[in-house]
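Pasting the structures in now, so scroll down.
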Structure P
Amino acid sequence: MVLLQDHFERLDNSTNVVLYQGETLPTNVLAGIVHALGPFSDRGTTKTNRDVWTARSLTELLWKKGVPPFSVLWMAEPDNTQHGTGVGSPQSLNAIRNSDYTLSLVVAALKTRGVYDTTDIFVVSDHGFSTISSNVNMVAHLNRAGFKVFRQFEGPPAPGDVLLVGLGGSALLYVTGHDAKTIAGLVKALQTDDAVGTIFTAHAQPGTFPLDDAMIHSREAPDIVFSFRWSAASNNYGAPGEVISESQGSNLTAITQKGTHASLSPFDMHNTLVASGPDFRQGFFDEIPSGNVDVAPTILNILGIKPPRTMDGRILSEALNSSDAASPKVEKKELRAHATLPTGEWTQTLQISEVNGVRYLDQGTGQFTPRTSAP
């Protein structure tokens, strides 16, 4: 039902079933699905057929003996097609229509089983999307600047060697030995690069934000994280939002892609969350900032399950029928960082919203202004 990192083996009689890329856990469930629906396979460049196969597996077979308290259905589209053909393309619109169709299969199955009126449905996208305005090879850029940067180490790295992990609209830099001189030099190089937007560092550097500001610090965190430059320009289909992309930014060949995400562009950060059902207010548009991090605590609250530990998100109480709590207070902030460089000035901003102690990143930008010589 979902592509998650929950690939632990299960007993053959387990009622907790995971269906991912045509495989199942427990493994004995797959034979019955293939017998009923045929094999899981791709036809052409779209993955719409995969999505329909998976939705039918859920609604016709995994729900055959009854709908469990919680199900997740993860779709490969329109993400796959928007990467390949761009935001707003005819192919992408067809992929969205296919997702609407798979949702109709879910709704029809719930009605057939008599549980539609007692079921809450969440429709969530994991991110927004931007059109790629240009590709940049940051490994080549930084190597020309005098650093030793690699996409993978073929052998043991030397002190100061840098591993770059491209994510499309952003990139991570891991410096071997956390060499302070190399990190400082990389930051200065990035701050004068036209492709770079907002920069975060594990340790304080002039003109950067700490990783903590973006809630991405951990023991294994990279030394530097940066988002690429974005704009609100529209593409050929009239869809707004363009971003520079790392040329090897994903497990796909990014240079052939038309769309990507993972930057601090508002077009990437602002995604879809629609909830409908007996536990939610009807016709309510929630203007209070929220995020995917809030979905799990909200669902657990509806199911009456207390999480074993504190969760990062919040319960979307303002959208629930059962809540009589006052609307939470929203605090907007803009963080700024500045650095004076030999050739100019670097300034970056990060706009955030905070609701009941939960932080949401709204957008981030960075700008290098060359110093002009006096006449």
Structure Q
Amino acid sequence: MSVMRIAIWSETFAPSLGGLERFSEELARWLSVRGHEVLVVTRTPAEGSRNADEPYEVLRRPSVAGAVRALRRADIVQVAGTSMKAVGLARLAGRRVIVTHAGPQLVCPSGLAWSERGLCLAGPAPGPCPWCDRHGSAAWANVRTRRELMTRVARNVFVSRYLRSRCGLVGRVVYNPVPDSAFTARGRGVSGADTIVTAGRFVREKGFDVLLRAMAHVDARLVLAGDGPLRGALEALAADLGLGPKVVFRGRMSLLQLQTLYGEAVLTCVPSAWGEPFGYAVAEAMAAGVPVVGAPTGAIPELLADGRGFVAASVTHEALATSIRQALSDAEDRADCANRAAAFAREELHVDVIGRRYEELYGT
């Protein structure tokens, strides 16, 4: 493919951490290494940025005029996430737009389609859902305007079949890219110990409280990698449940540190209570060859389909404990699941595969 000038609009970017930032970083790096001229445009400030040595340029917090000038120099604008501002500015600059939807903003103004009361059931209707306590007519107008804009002026890409069906618009499914470093072969647990690893931001929708309650019924050790506003509450819950040394909080970890931690794991668990649009925690464990036990929410069953993992029957601690015990009881089944998962990850999630799919999109 001929060399292209590609602008990637990512509202949030490194040093911020999250799935959207991961997507933008991995794609920008891969496209740059392939010889394309890549510019990342973001509203995230530079403090603590890790990107000084990256092979692409980062434009942070530009003015409207500065953003339009930068986008005009690109052949195509790739928007990470559902940003009306980015699409509007790209069209003002006269450039083709590809939007990769990483959340259900076409249904829910918060982008979660999940509330304190549970999963939103609004589906592809222009939300918000009838249970939403925090959004009113302005949010409904926001969602409807967003849907109309994406339908009329952008080519839509979704990070899973689940998210495409959730949003209810026509578009191609292209999974998020997983870096080559995640595919290093790893062990299946420390000798004499059953260590379960889980990772993520400690917020309610991630379901770590459910996992801790499940661990009260599982004979294994749990290591939690991550941080967030609920860390104190989760530590208190672990103490109240009498889990003691069975549970270890390791704090925030880099991707490299997490990959090393996977080497200690007999399996990993992703207990998300909300509909994960993709699920990097699942994808990276699959790539590392670590068996996955997941909640039956969002794209998790999609990634773990066809015997690639263990999916709980419901988002309850009883169902999660049952699936964990099942996985722990059969080493051969775990190994088969891990092998199928690793093969799927290499064929469908590896950054080389995903990068070439985006090159195809840019060229058509």
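Values in this text are rule-based calculations from the coordinates and carry no lab data. Since the model is a prediction, treat every value here as computed from it, not as a measurement. Cβ atoms are built from the backbone, for glycine too; each structure is taken alone.
Computing Rg and Dmax of the Cα atoms in Å across structures P, Q gives 20.6, 62 for structure Q.
Taking Rg/Rh (Cα atoms, Kirkwood Rh), for residues 287-342 alone as the criterion, the highest value among P, Q goes to P.
Of the structures labelled P, Q, one was used to calculate P(r) over Cα pairs in 10 Å bins from 0, in percent, for residues 15-94 alone, giving 17, 45, 26, 11, 0. Name it. Display every interim value, and only then the final one.
Details: P: 17, 45, 26, 11, 0; Q: 17, 53, 30, 1.
Matching structure: P.
If you rank structures P, Q by mean count of other Cβ atoms within 10 Å over residues 215-222, which sits at the top with the largest value?
Evaluating mean count of other Cβ atoms within 10 Å over residues 215-222 on every structure, the highest lands on Q.
Computing helix-only ellipticity at 222 nm (-39500 (n - 2.57) for each DSSP H run of 4 or more, over all residues; to 500) gives -11500 for which of P, Q? Derived from the structure labelled Q. When distance in nm of label points 7 Å out along Cα→Cβ at positions 79 and 271 is computed for each of P, Q, the one that comes out at 3.7 is Q.
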